[in-house]
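Asker: Next come the structures, one after another.
Laboratory data are not the source of any read-out in this text; all were calculated from the coordinates shown. A quick note: this is a predicted structure, and the numbers were derived from the prediction, not measured. Cβ atoms are built from the backbone, for glycine too; each structure is taken alone.
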Structure P
Amino acid sequence: MQFRSNGKLLITGEYLILDGALGLSLPTRFGQSMNVSKESRASIKWTSFDSKNSPWFSAEYDNDLKTIIDCTDVGIAEELKHLFHAAKELSPLFNPAGCKVQCKLDFPRNWGLGSSSTLRINMSKWANISPFELHMATSNGSGYDIAAGLSNEPILFSNQTEFNSTPVSFSPKFIENLFFIHLNKKQKSTDEVVSYHKLKTDLKLDYAITAMDELTMKFCNAPDLVTFENCMLEHEIFMSAILQRPMVQEELFNDYPLGKIKSLGAWGGDFVLATGPSKKSVSDYFSTKEYFTVLHYNDLIV
């Protein structure tokens, strides 16, 4: 059996999407695949491979998933065991006993495109359960990454009443001017969620969510690059005030002369979105700052 799901990027609504705000999310060409096969040995064997096809984690469990027989990382092995147990609770007929599982990422592990969400989607397909139910049982995230990983087109996502994912036409005329730059770090989403919940106690949440909903739609409907860049700046100023953190362009790239830069997802790591006239000019600038992963929109997004 083979399963695959897409990675994701969240363009608008970061953090507030946890409380029901509307967010624009894009599925990526890079994702994760899972191959499941039977083997004679009475155990469950797991191997995870990175984008260079090198194994970075392995574990072996007894067929009842009570004992970790062997592993390369105890913490990851325990998290994976928890995921198996959650899947079995949701589907008592799910029986991974005597299986060999091999997972492979299409993207470097530190890119933050959804190694956890793609794993949950693939596991849910194998167990024949709802990926959102598995997500709720094992994650404190909003669920947008699950929705994006299941999609092959841009989506608008909200979990205000239930998980609501709607395909949206997002193919701006200025797509040639959109680039994604990796910041050589990976934020841990669970930690960022906890930090946000501590900050939001003084937030007028209803106002903030309504404002973000409106801003997300402005992004989707921006008729030109200047309007889109204004939306980027407005989003950064808004979230900077909520998170009490400096905007990424202000903090790291205050001399960027080519356009605007916006944080994506968990602030302080993973990718940023930048506008610019050409890939060469954008790459030339970021290479002087020692950021060498610059991807054009069409190179990354489905």
Structure Q
Amino acid sequence: MSIGLVRLPSLDLLRGFVAVGRRLSITQAADDLCLTQSAVSRQIQTLEEALGVKLLVRGHRSLSFTPEGERLFRSADGAVQQLQDVVGSLAVARGRRPVTVTASIGVAALWLIPRLGQFQQRHPGIDVRVAANNRILDLKGEGVDLAIRYCDQAAAPAGAERLFGVVLAPVAHPALGNDLLASPEALSRQCLVEYDDPRRPWLQWSEWLGSLGWSGLKPRAVLRFNHYDQVIQAAVAGQGVALGRLELLGPLLADGRLQVLGNKQRQLPDEQAYWLVTAGGERRDEVRQVADWIRAEALAGEPPG
């Protein structure tokens, strides 16, 4: 049996009930609705009085549905979700929705952000949001459109596109000179700047020095940072010699803030690379344009020899 609109409980009461039902917590529902706990409790009480049935059972630090409450929640939750989806799509249509790109903190700071100015000049109608995070995000679940990730090919998500590999070389500020690798003695007089991440052994000086046969070298000092962009900023500041991922350092090498030392570059296996990953589903035109721009920048950004 249906009832008339005039007898239907207000949307505020139903929204409060759905919020509580989704969380099974009045406290968390109050946070979701930006209301006080007492206000949400009053909404539930008013709805129960209007319907003449009890909807929730309050236990010791627990909340559960009555049979009537569970029946109402199944229907009301679906209806409210449909309203959320429609209102959300209307809001997107009315305003510009940014393209969200996620990358590690180092890649965002050294490679992505220095290039964004040119993109914005060419595409003033597209807003870009950079989510710099060393945690691997769930693209679809967290509303991310594109990701730049470093991993082995076997670990790359389905549909990932290879952007570029990794070429390593010692880098330093030009003021330190260009003969720092002329001998173990010359390098031992310098401070070595190191990325403090055991998951990246190829960015550790111990492995690099070992490949040169200089395992016994004792530097003047060692600076360690837990973010790669900090390693590079220390090198730019003239604080020591760093192991540079040359693909990430194009602007710094081009304008002379850093220089590649010697000719001891090391190419990592092709399977180890940076990949462009897109969220599933239909892509907006703005997302395709940003993805095309990232591919073009990766193709143009060959490191200097």
Structure R
Amino acid sequence: MVAKVIDGKAVALKVRAELREQVTSLVERGLRPGLAVIIVGENPASRVYVANKVKACSEVGIASTVHAFPADTEDTIVEGRIRALNQDPSVHGILVQLPLPESFDVRRVLGAISSDKDVDGFHLYNVGGLVVGDTVFPPCTPFGVQKMLEHENIPIEGQNVVVVGASNIVGKPMALMLMQRDATVCICHAKTRDLAQFTILADILVVAAGKPNLILPQMVRTGAVVIDVGINRLPDGRLVGDVDFEGVRQKASYITPVPGGVGPMTVTMLVHNTVQSAARHLSARYH
């Protein structure tokens, strides 16, 4: 068996084409979706991510603005800008690019974003909403993974899902979202003893641990679906995931590559959330 490689770029292009149509429809009804991106400091990776998000917005017709602050800015000034954007009717999504400088209280800054404009899905309200199945915006990376599974018609209900990595951005929300779909979910993390005894049981294995070659072929059940969320840069400059791609590909039924797998979907779901926010805003205007 050689796994089918799920092409995240192709899935993302398909979703973006649908979003472009939705944006066109909203513009015809007098509303252009708007995204505000806040970046603090000169982190080179963050600047690349912001550029990618702005490009994705322009591709589907969303108006985007970048609010850049020097690294030594007081966090209260950034919070003030967020509160102003909360009140701006032309802005339907607000995103704070992480990481923030160490002097910042990240939770407080993210908490300043209105839950109605929190298109990253990091606000406590949206995280709590995942638990009860009533979130406004699902976090973009897990949402992207879910969309990829749907796109490939991979069943989730009743499946054994193992999530490796328990971060607030990927692991925990991923587990909650798949539980909502009636999967049986196990979360593993850095302190898990004998990781392989859990991963071998997975029908769907989602890996988001940030460790290259963490998942080897002998840890994967034949025919499993393997979603690799990890991004690691090796000393020779290559980008790889958390999974031994070539090895595991010989056993899995589906696998995502790195790069070109989950990454393009993350940005696409941010665009999706912004469009949904604008649509919700428009329907509220007419009620």
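Asker: Of structures P, Q, R, which gives 20.0, 61 when Rg and Dmax of the Cα atoms in Å is computed from the coordinates? Can you show the working numbers first?
Answerer: Details: P: 20.0, 61; Q: 28.0, 91; R: 19.2, 57.
This figure was derived from P.
Asker: Suppose semi-axes √(5λ) of the Cα gyration tensor in Å, for residues 110-181 alone works out to 22, 12, 11; of P, Q, R, which structure was it derived from? Could the numbers behind the result be given before it?
Answerer: Numbers: P: 25, 15, 11; Q: 30, 21, 11; R: 22, 12, 11.
Here the read-out was taken from R.
Asker: From which structure (P, Q, R) was distance in nm of label points 7 Å out along Cα→Cβ at positions 30 and 134 calculated, if the value obtained is 2.2?
Answerer: Values: P: 2.2; Q: 3.8; R: 3.2.
Of the structures listed, the value fits P.
Asker: A further question follows. Can you spot which of P, Q, R the value 0.05 was calculated from, given it is FRET efficiency 1/(1 + (r/R0)^6) of positions 14 and 126 (r between Cβ atoms, R0 = 25 Å, to 0.05)?
Answerer: Numbers: P: 0.25; Q: 0.05; R: 0.45.
This value belongs to structure Q.
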